[in-house]
Structure 1
Amino acid sequence: MEKQARTTNKPEITPINRPIRIGYVGGGFLAQNAHLGNFSSLPQCNLVALAERRPNLAAQVVRRFGIDKIYPDHLSLANDPLIDAVAVSADYAGQGEIAADLLRAGKHVFMEKPMAVSVRQAERILAAANEGNSRLMVGYMKRYDTGNRLVREMIREWQRDDGKGELLYIRCHGFCGNWIAGLDASGLIRTEESVEPFAVEELLPDWLPKKFRRGYISYLQQYTHQVNLLRFLLDAHSADDILVTNVDLSADGYTGLVTLRIKGVRCVIESASTKFHGWDENLHLFFEGGWIRSTPGLLFSRPSTNEIEVYEGGENAGIRYPEAPVNQSWHYRAEAEHFLKCLQTGTEFDSPGSDALIDVGIFENIYQKFMHSSKE
């Protein structure tokens, strides 16, 4: 993978030894169905304010979640000296700009993925954190799923076990489908209000032609989860650990195969959008001496537990189905708990902005290779 500019300075970490005073930016689908319910009920924090540009929506949302203050925009919320940290869920490009403003104002930030739509934007966000001496966590909820953490530990154990041999290959399948399958969205608060979206064009990579923008954004938005999970499972924390070796995508810039080497392990991402009524995703890891297959539950099932199947060869060959510890919450709640715990203890996030920058660089590299192959 091509090297990218890195922000080397890290904000000074000072523990906050009390419940965290949280503000939230955005009152839409993901806020209502995941994050607001978590932050409003966790004892480690007090959810005190909502910034939402749609006043009617804001009024209804704060009533539902027991929030005291409403701000008309994130800049007004950023000026509140009583708020320690802010969680953000907005459109894929605009949320990075919102996060940068909040970080610059000295607020610690939890934001949804992707962190940014270009390395240039990601670097600006990290620079804002340095300027405000604040901390950024990116919500890669797959890192906080107990099933994925169990798979990670199994990989580590097998890599130490000579009998398991080499880790040959990882197949990461994601044909998507209905991402809200299993969710009762009938209670979602909706209004007829609209807001102007952020101008994404000025945030995208300079080299990306207009005809490739839609595919790039769609692919980044969905498969940043898979790239980040693969890096997490293989403990790949440096851009030098990843090499994009082959990109075979259709003209839509979304459907196809991308092959990477992550810490020397060949990994393939199978991507497509289908009309499947459920969610078609799984991970298959092949060692010389066996394999591990993990299938996540539906995104909004509570708790969401992976179905893990393990085959081990040798004299006692067979298949078993280990169970991850059952978390009484689910991955969205677990990541919120992690954000608050790290602010209170001063420990590093498992998915800090500095690490998420690597993912943005990987996707720029994937699309540069895709555009080059499209010319051939």
Structure 2
Amino acid sequence: MGVYANTVSITQFSITGELPKSDQFEWFSQKLSSHGFQSIENSAEELSEGWAEVDRPDEASFESPTDFWRDNYLVFSLRRDQRKIPAAILKSHSGREESAFLALHPNLRSTPKQKREEIREQVQLRLLTKCLPVPASVDVVWDLKGGVLTLFGSGSKMIERFEEIFRKTFEGFSPVIIHPYARAGMLLEGQMLDKLEAANQAGSDSVVALIRDNQWLGWEFMLWLLQRGVNGEGEFSVCRPGHFTLGEPFSAWIDERLQFQGGGEEGGIQKVTVSGSQDSYLEAISALKGGKRITSATICIEKDENSWKLTLKGDTFGFASFKCPQVRIEKDTTVDQMSEREAVFFERMFLMEQGIQLFDSLFVSFLKERLSDSWGGRLLAVQAWLEGKG
């Protein structure tokens, strides 16, 4: 699953740092190739990780603009190949070697610790040479015009590895995850931005603090959208620039899957998942009345005849299972495969950016209500719904 897939998981970053004014191709080519992926297939090494070309995953030279440059986008992959020996197999082979060692040393009742470690290392090395590395990759699209980088994955360990190798590759540059508070700051301006800053509950400007202490943004956004949908208020207008014209209508709602988290009756953290098409939302109402908060939800968006669906992670605003309209490009036997893949890439980015424009419009609609005097009325409507009066 990657940039060419119709359903993806994405995490977005803003990039701090100043790009060179000239010779950008040479600069990017040198940076990416200097930390390019190197195969370990014909060696006994356990792990290799580095940048690779999206369309040719075994190549990491980045010699030509067509290898990774698409207009205002840079497109590449973070590839990781790793050999893994099942623990049971390593234990079994090491046990055989220890038995053979003890047979040659009948005066010993057990294998000394140092010798046992030596045997384990030798067995592991021998098994590694017989084990093919398992490849895994995650695609990256860096929008140089917008200053936003999209990682086509949402796992925490993957994000950490990406951030580490990115900083090593592009010294002086830093990827900063676009978490709820950061996204709100990018979308608002003027008095609304001042109100957002006043509502900031973080004690510092660190990313960890901004995410941890402003989880209310994700919680309340999903509660707001859920209640609006139940109340028949699922119509919105485009209010962010992009492929759609400002003011165009679209609809959005929460359905199918919600995750809740909160304190249990006996203490500790309790998690509840509500799945399937919802009618009366009785399970969701029960969880909310019990003091739990929505931490993840599936959001459906429709515009004209197209639809988008994503599972939003409330703490980071990562998009899991982000499904865009199907890419339909007629295959032309007169066009080579690389040209066809390039056409698919642009169509995929167009549809994905449309979906993000609609999501951002949805989020701005929430922020304008949440940071205004009308929020009190919304809370009363939510309470009435939970009590069965709405």
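Any read-out appearing in this document is the output of simple, stated calculations on the displayed coordinates, not a laboratory observation. Treat the numbers as computed from the prediction; the structure is a model and nothing was measured. Cβ atoms are built from the backbone, for glycine too; each structure is taken alone.
Determine which structure produced the value 0.35 for FRET efficiency 1/(1 + (r/R0)^6) of positions 193 and 241 (r between Cβ atoms, R0 = 41 Å, to 0.05), calculated from the coordinates; the candidates are 1, 2. So the calculation was done on 1. For distance in nm of label points 7 Å out along Cα→Cβ at positions 161 and 233, the calculated result is 4.4, so let me know which of 1, 2 that is. The value was obtained from structure 2.
Match the computed value 0.45 of FRET efficiency 1/(1 + (r/R0)^6) of positions 41 and 361 (r between Cβ atoms, R0 = 35 Å, to 0.05) to one of the structures 1, 2, and report its label. Here the read-out was taken from 1.
From 1, 2, which structure was helix-only ellipticity at 222 nm (-39500 (n - 2.57) for each DSSP H run of 4 or more, over all residues; to 500) = -10500 calculated on? Of the options listed, only 1 reproduces it. For which of the structures 1, 2 does the calculation of relative contact order in percent (Cα under 8 Å, 6 or more apart) return 18? Answer by label: 2.
Quick one: percent of Cα pairs over 32 Å apart came out at 48 when computed from one of 1, 2, so which one is it? The structure behind it is 2. I have 0.80 for FRET efficiency 1/(1 + (r/R0)^6) of positions 89 and 305 (r between Cβ atoms, R0 = 30 Å, to 0.05), calculated from one of the structures 1, 2. Which structure is it? Here the read-out was taken from 1.
For the structures shown (1, 2), distance in nm of label points 7 Å out along Cα→Cβ at positions 121 and 273 is largest in 2.
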